[in-house]
Every structure is written in structure tokens, then in C-alpha cells.
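Structures for review follow.
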Structure I
Amino acid sequence: MNSVSLVWQFARFNDLPLDDWYAVSRERIDVFVIEQNCPFQDLDGADQHSWHLLGWAESNGARELAAYCRLVDAGIKFAHPSIGRVITPQKFRLAGFGRQLMAEACERHDALYPGLPNRIGAQARLEKFYQSFGFVTDSAPYMEDGIPHLEMQRQAKP
């Protein structure tokens, strides 16, 4: 797995091919609903107002979704733009793809939304992971869909 590199795809919802959106939807359900045993409404109306960042692992002419997140426009989830639905499918964990994904997402955020901070609702167990990308916790823990969360913000790059 270490020799696999990601090929990035970045598109608005309406520009995603249906097969790619299907792969995203399947992995989001696998991770958030099945793996975390958390029945919730994944299709929350924000996808149509987001950029979608897909990291594909390609090998022998085939590709698999190895990392994904969405960059949600300001005013949809929070007053500021946000990164959300961050996933690395189980098969690709421990390969460093989650770190690559967040680094890429932060770069894309800075290019798309210059001068604006990024606000996230993070699972509390991932607080240190997000802090390593410059996010600062600025809320008390709260429950969302039965999972402890924190609000965090990353300041705009000058």
C-alpha cells in the first residue's frame, strides 16, 4: 500500500460523474453509518453546495476511492466555509492518506476562500489530528448523532 499514490479529483457536485458520486456515497455510508454504527441522514442538503475532493488509488488500470472530503460553502453548515465528511476507507487506513487528504483540503480551501477561516464540527476523538493542521478547538464537547464532537477553526492564511 505504501507505493500507492493518490490521484486527486476536485469538482462541484453537479460536475461529479455518477459513478464517482456512487463511490463517495457508498464509502460515506460504510464509514459513518455501518462502521460507526450511527444511523443518521448522510444526505443533508450540503453536498450540492460543496466542492468534493476525491483521492483515488490507481493500480493496473483500476481505481478505488481511498480518501474523500467535501469543502462546504460559507453559510451552509457554518458562517464560514468548512471541511466535512472526511473519510479514509478502512482498506486504506494507516497508509497516510488521511493526512494527505487534509493537507490537500486545506490548500484547496486557502485557494478557494482566500482570507476566510475554516470551521469544522470534528469528532472529538480526532481533535489532535485536526490540531496538527492548525485547527483550534473553540467549543465545549457536544453530542451529534450519538458521537462526541467539537467545533474547531483554522485561521485564514495571510
Structure II
Amino acid sequence: MRKFLVVLDDSRECLNAMRFAAMRAARTRAGVEVLAVIPPDEFNHWIGVGDLMREEARERIHAHFEVFAKWMRDKQGVDPELVIREGEPVTEIIAQVQEDSDIGVLVLGAGTGRKGPGPLVTQLSKTSGSLPIPITIVPGDLSKERLEEIT
């Protein structure tokens, strides 16, 4: 089954990327894979403290994922899967795309602030020509109604 890969992070634009991925998956009978990446700099502490922080990060990710997953199941009829990786976000996103041949589209949310579209969109746009799949960039300020229209 073809899957939409969407990145779960703390950005505001993540919400629209999640919505878009779920709506497209529902309309095309595809799946959704949610990828959360724990950056290595979060654990540059003593081993015991780093392990505790890693476990807390995983718990936060699971809680955050469950909010999106419930909406996807209840409103879109899509049952997403969660993948958690540790490392540099762009490197781990590319690795996930290369390792899972069912992923057909990478969905990213673009920020709307003065800082630009965000680091993931900026960095992955530069490597998009070498990715084996297309990237869909969803504007962070689209309304739910507009997302429904275009999906």
C-alpha cells in the first residue's frame, strides 16, 4: 500500500501537513506514516540522564501522535503508523524514505513567518532532485476548509 510520510514535530505547520496527508490518504486509499525524529543534541548529558531524557521524549512523541492518530481514525478513516528515529532530522527523513519502499509522497508543512518556510522545507528542497519520491509542501496558513477543497 502506498503511504504518505509526514513529519511530526513541534512546529505549527505540522498540523496542516498532518491534515493534508490524512485527507489525501483517505481519498486515495493510501496509508499515513508519521515520522518523529529525536535530535541527538537532546541527549548530550551523562548516560543515565540522557537515557531518561530519551524516554521522556518518546513519551511526548507518543502522546502527540495519539492526538493526530485519533483524528485521522475518527474523521478520515485512516489508521496511521508511528516511526521514531534518532539523529539529524533531514538525514533520518531521507533514510526512512529510502528504507520504506511503500512511501510514495513526503508531506511537509511550510512555515508562514518571516523566518521562511522552516528548516526541513529549506533543507529537503535542496535535495529533492535526488529523492526517489515527490515532496508535497503544504502552506501552514491554509484553512481546514481549503485543505478539504484541494485534497
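Rule-based calculations on the coordinates, nothing more; no lab input. Values in this document were obtained by computation on a predicted structure and should not be read as measured data. Cβ atoms are built from the backbone, for glycine too; each structure is taken alone.
Data overview
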| read-out | value |
| --- | --- |
| Origin of the value 50, 34, 33, where Cα extents along the principal axes in Å was derived from one of I, II | II |
| Structure (I, II) behind the derived value 2.9 of distance in nm of label points 7 Å out along Cα→Cβ at positions 71 and 95 | II |
| Given 25.4 for mean count of other Cβ atoms within 10 Å over residues 15-22, calculated: source structure among I, II | II |
| At a computed 19 (relative contact order in percent (Cα under 8 Å, 6 or more apart)), which of I, II | I |
| For helix-only ellipticity at 222 nm (-39500 (n - 2.57) for each DSSP H run of 4 or more, over all residues; to 500) computed as -14500, the structure of I, II it came from | II |
